[in-house]
Structure I
């Protein structure tokens, strides 16, 4: 039986967490882990009060959160979700179904057929579509939303991609390396709602520039990332709450 872990990525998302909690299909998952980047607004306390396990990151960044979640869970499938109002909990079932049907990596697309966004904005939409085009062209990934973090992946494929800790580049790099390794990629349409409370932690210009540098790095290094397994530094993280 394929086991599934839901990874909640949070950083000062108390309002969003409260708004989406009752919509989350917890029964789909064998594990739930909240990975928190150091919230000070009550987010951690909220999830603990609900009876869930929370890992406080020792190293900041989404990439570090992805890597820490992989280290602290055991399930076959990892599904990443941010409780900020942008991501629709109802799409978790669609992602899981695609993975159960044979896909290795499934991304919720805002820009593919049936997808939409209330929160992307002109600059973010343009940047996403540009990088998505480049990934399709150079790495042959049939993606329409290369950088969306709302995604699910099999643990063994995550490990195969040998992804380093990073701040905001990990989803982009995951999609690129999925193309390099020709793993089965698929998408489900999603509607990205408006953010609920909090604020976006990613600066559009700085993240875009980091994507440019990463694109060229991946283009010229090919599959050499397979040559040496990364010894991940998880930092001095803390685990709060009981294991589920």
Structure II
């Protein structure tokens, strides 16, 4: 057994975890702001080092350990906001009274629930979704925000993402209407709430589409960017903050 210590910016961790899973990692832990991935000795060290070269990989030989249990221990259940309780699929932890149990899937792209931007979106969703609302999740990734909207008793939830494989995985996990494509496929004036956990440049690019698909008085929940890269041209009614990350409610 050997491991690779990979150094990635926090906004790339979800993508890195998903790619490591595709490469057959035996387990993943977080370590001092980095990701450590474990591999069986039969794995191709040279190929892995080359594949993840951009993350300055550090190779270490490991002693025999139950890395499946190590991985499980590294992803404990956790409360987010006032209403959600995030749990991995293997968790047997009881859901605290008054909270909604939201399963997250370590190893899936864009949405383990640990990133501050995702948590900001969850906090905003619990404040602004009303029962029966039509919710559009743009750049749905793992589907975590779509699943959260459904738990909050949204009437209709639709998610879209341009990554076909991500959409396939999210459909299998959450059984929600997620489609591979962009917001331009959504009917005008459909959404009561739009949530988009994407980067600043994409928010600016899609701003006219957000306006087109929104009902009068609709809420837009926009995150995925740090304080130094706030999208231009927006007029938020509220700004949520966690560490350096921001969420605009428009």
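Bear in mind that the values in this text are calculations on the coordinates, not laboratory data. It should be emphasised that the depicted structure is a prediction, and the values quoted were computed from it without experimental measurement. Cβ atoms are built from the backbone, for glycine too; each structure is taken alone.
Comparison across structures I, II (criterion: distance in nm of label points 7 Å out along Cα→Cβ at positions 139 and 211) gives the highest value for II. Largest in mean count of other Cβ atoms within 10 Å over residues 19-26 among the labelled structures I, II is structure II.
Can you spot which of I, II the value -11000 was calculated from, given it is helix-only ellipticity at 222 nm (-39500 (n - 2.57) for each DSSP H run of 4 or more, over all residues; to 500)? Value -11000 for helix-only ellipticity at 222 nm (-39500 (n - 2.57) for each DSSP H run of 4 or more, over all residues; to 500) corresponds to I out of I, II.
Ranked by distance in nm of label points 7 Å out along Cα→Cβ at positions 91 and 115, structures I, II are led by II, which has the greatest value. Thinking of I, II, which structure, once mean count of other Cβ atoms within 10 Å over residues 131-138 is computed, gives back 20.8? The correct label is II. Tell me which structure, out of I, II, gives 20.2 once mean count of other Cβ atoms within 10 Å over residues 155-162 is calculated. Label of the originating structure: II. Comparison across structures I, II (criterion: relative contact order in percent (Cα under 8 Å, 6 or more apart)) gives the highest value for I.
Here volume of the Cα convex hull per residue in Å³ was calculated and came to 115; which of the structures I, II was it taken from? Value 115 for volume of the Cα convex hull per residue in Å³ corresponds to I out of I, II.
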